[in-house]
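Student: For reference, the structures are reproduced in the following blocks.
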Structure I
Amino acid sequence: MTRPLIVMFLVLLVIAGGLGFYAYHLHQRVAQEEQRLAEKASVALPAAGGPTIPVVLYVASDADGALHREQDNLPLPEERSERARAILRALLAKYAAGSSPHPLGASSDIRDVFLLGNDTAIVDTSAGFADSHPSGVLAEELTIASIVQTLAANDPKIARVKILVNGTERETLAGHADLERFFTTSEMEIFAKDAK
């Protein structure tokens, strides 16, 4: 081998080693960031404090394609939209549990609930709610029905619900359920197995 080939071979070896080190370092950073996001993304329930109030949650079940009425006791804020947000966060916490009958992505959250007049609720979900939602007509419709029926059960004035993703309108939830419209509580009652 000639001297220039040996030098070129050594330079390429150093470059390959440097790229390998950089790839390893980048992989470690990505793993740390994913772990940080997973810890941050878990649904935060309202802080325990004050008396608890009975609430109704309509929990979706993939096994029978229906909503099941469950009662829970939660400490809730006084303000109506904050109360709705806390109740929906409790619902999503049920779906985040390991034994959930209708699992949703770990980064699913309710960012805010806005009330327009007495009868309309705008539910602003996290981007992770839609991005990690299982795709399928029934799975998506069950999630929407669960949110709508839970809101209506705890605030009977609510008759229409609009779902946003990260503050903006989205075409579908995960490819099927149309999020460009309002959902009425009456149309979602068909999923409720355990009626009021």
Structure II
Amino acid sequence: MKVKKIAKGMLSANCYILYKDYEAVVIDPGVKAKVIIEFLEANKLSLKYIIFTHGHIDHILYAKELKNGTNAKIVVHYLDNELLVDSYKNGAYLFGLNNKFENGDILVRDGDQIIFSNIKLDIIFTPGHTPGGICVRYNEQLFSGDTLFYMSIGRADLGMGDHEQLIDSIKNRLFVLADSTIVYPGHGKNTTIGDEKKNNLYVV
């Protein structure tokens, strides 16, 4: 599986395109749909799923346009589904916006899998930043959304966050993964589970 990282989104949010053969999945479409679609077309890829790690505006801003341009299905944890249709809960109001989105096509829970091109993506429920935050894992690659960053963690003060829950998610759901697991975060540069276990001062 190949990974294309695009860090040109709102608040420099990272968007990831995962692909193999002729199928692809997008994680967090916070960059313009045109940019994603151009990459898909250039690589002759069919977009199967659009996965939200959580329902905040900077990670889902261009979801409508991307879905309309590809007919891909939107995947979100069932507890974050309500954020999509509420401009207060999804954080759009913080930027003077009133963006509302359609509910997800596929509502996932912990342990579910999203499959494309014989790749099985594991859904790990990591609440704390939002009630329905998830991470997406494939072997030793983890797409952590706004749960875990390089030497930092997601915020828990945005209305529906819970700091204790966030720390519990990191310790008991992410730090149990192999130290060599590469972490692709929702903002900033990549890291590894091992480095974060040793050096992340926010997880105590």
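What follows draws every value from the coordinates through simple rules; no lab data is involved. Because the structure is predicted, anything quoted here is derived from the model rather than measured. Cβ atoms are built from the backbone, for glycine too; each structure is taken alone.
Student: Of the structures labelled I, II, one was used to calculate relative contact order in percent (Cα under 8 Å, 6 or more apart), giving 15. Name it.
Tutor: It was calculated from structure II.
Student: I've got another one for you. Taking distance in nm of label points 7 Å out along Cα→Cβ at positions 3 and 163 as the quantity of interest, name the structure among I, II where it is greatest.
Tutor: I
Student: Shifting gears a bit: Out of I, II, which structure matches -5000 when helix-only ellipticity at 222 nm (-39500 (n - 2.57) for each DSSP H run of 4 or more, over all residues; to 500) is calculated?
Tutor: It must be structure II, since only it matches.
Student: Right, next: To test your reading of the models, identify which of I, II gives 0.94 for Rg/Rh (Cα atoms, Kirkwood Rh) when calculated.
Tutor: The read-out was computed on structure II.
Student: Supply the structure label, taken from I, II, corresponding to FRET efficiency 1/(1 + (r/R0)^6) of positions 75 and 115 (r between Cβ atoms, R0 = 25 Å, to 0.05) with the calculated value 0.75.
Tutor: Matching structure: I.
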